[in-house]
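> There are structures below to look over.
Nothing in this text is a laboratory measurement; each read-out follows from the coordinates by a stated rule. Predicted model, so just to flag it, every value in this text is computed and none were measured. Cβ atoms are built from the backbone, for glycine too; each structure is taken alone.
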Structure P
Amino acid sequence: MFDLDRFIADCREAIREDPTPKAAREVVARAVRDPAGVLAGLGEPQRAAVTPLYRSPTLTILNVVWAPRMTIMPHNHLMWAVIGVYTGREDNIFWRRLPDETAHRIEAAGAKSLGQYDAEPLGRDIIHSVTNPLLRLTGAIHVYGGDFFAAARSEWDPETLLEGRYDIEKNMRLFEDANRSLAFRA
């Protein structure tokens, strides 16, 4: 079974040995190779949420549960990340800044679907949006090489693709709004 204390200790040791996402990816990959163990350790996802499991200036570990069909707008992290899916699927669209820096706009540059058992590193400067394309909850462990909640970063309007300041409270409300939609459907 997934042991959260052991996982945190392994992640902390990994970034002490290698401050890049490479070693942390191995820790996450090892965990999501046993999705039943992660589910037993963290519990079966019941609702959309971003649950902090560990937070320090150099490392944040989150349990992210996406509601069915939930999408979050393009955003950056300004730190590396490793995403490990233990149930369901995350579809990521990767974005790049347009050459005209004054416009602060982005355009789609690629995509990657992450499913159960996948552990994928994201570089420090990656801009991505995330969708759960399924009709059920998706659960993933997100490991960040810094304090996810303290970083001053950007998000892009999903309609205009113009850059703005990342609003953590607004993004957390998206998860609560998704939960209200789930309750309405039930």
Structure Q
Amino acid sequence: MSYLLNAFALLIEIAFDAVATLFVLRLLAEACRVDFHNPLSQFIYRYSNPVLAPIRRVLPNWRRINLAALLVAFAAMLLKRLVLLALVGLAPRPLGLVVMALADLLDFVLLLYLVLVFGWSLLSLFQVDYRQPLLRLAGTIVEPLLRPLRGKLVFGQIDFSPTVAIIVLLLARMLIAAPLLNLGAQWAGG
């Protein structure tokens, strides 16, 4: 690809990933029951609700999982992959495109959790105000992931549960998301 095409592809990825971030955060915030009075929660709700409200009338929640938010995040990944492939002149097969978009969404969620767990554990080393809206949101989203490990991996005064969670997330990206993306790429072009 040319340098201009690479730059354009980067801008496309940033735009679609920003949309996916909004809807994945909405999905995680509802699943983890984030405090609605948090200004960041209100921001996420305010900007995702106009898109989700019509879809939610048709597609209800399933066990605290906002299927409408999941569908919109998947659609964002599908469109991103379609636009990026069209940019280089490829017309993928539909099944391969769907599998690649699913792998992209899975990888995106794993990477988002990886960043949240790393940032949360890094901030726990310092004296910070946990009433700050970003920390409250991140803490509520990260806590269900770390709760099963809390207290079981403490050596001295150090809790290694975030380290184990980060390793598991990295392994999931390598062993689940990457092979799924390769499978989708084979089906899309092969």
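> Determine which structure produced the value -25000 for helix-only ellipticity at 222 nm (-39500 (n - 2.57) for each DSSP H run of 4 or more, over all residues; to 500), calculated from the coordinates; the candidates are P, Q.
So the calculation was done on Q.
> Say we calculate FRET efficiency 1/(1 + (r/R0)^6) of positions 25 and 65 (r between Cβ atoms, R0 = 25 Å, to 0.05) for every structure; which of P, Q gives the highest result?
Q
> If mean count of other Cβ atoms within 10 Å over residues 57-64 is calculated from each of P, Q, which structure is the one that comes out at 9.9?
Q
> A value of 89 was computed for volume of the Cα convex hull per residue in Å³, for residues 49-88 alone; which of P, Q is the source structure?
P
> I've got another one for you. To test your reading of the models, identify which of P, Q gives -0.76, -1.13 for log10 I(q)/I(0) by the Debye sum over Cα atoms at q = 0.14, 0.17 Å⁻¹ when calculated.
Computed on structure P.
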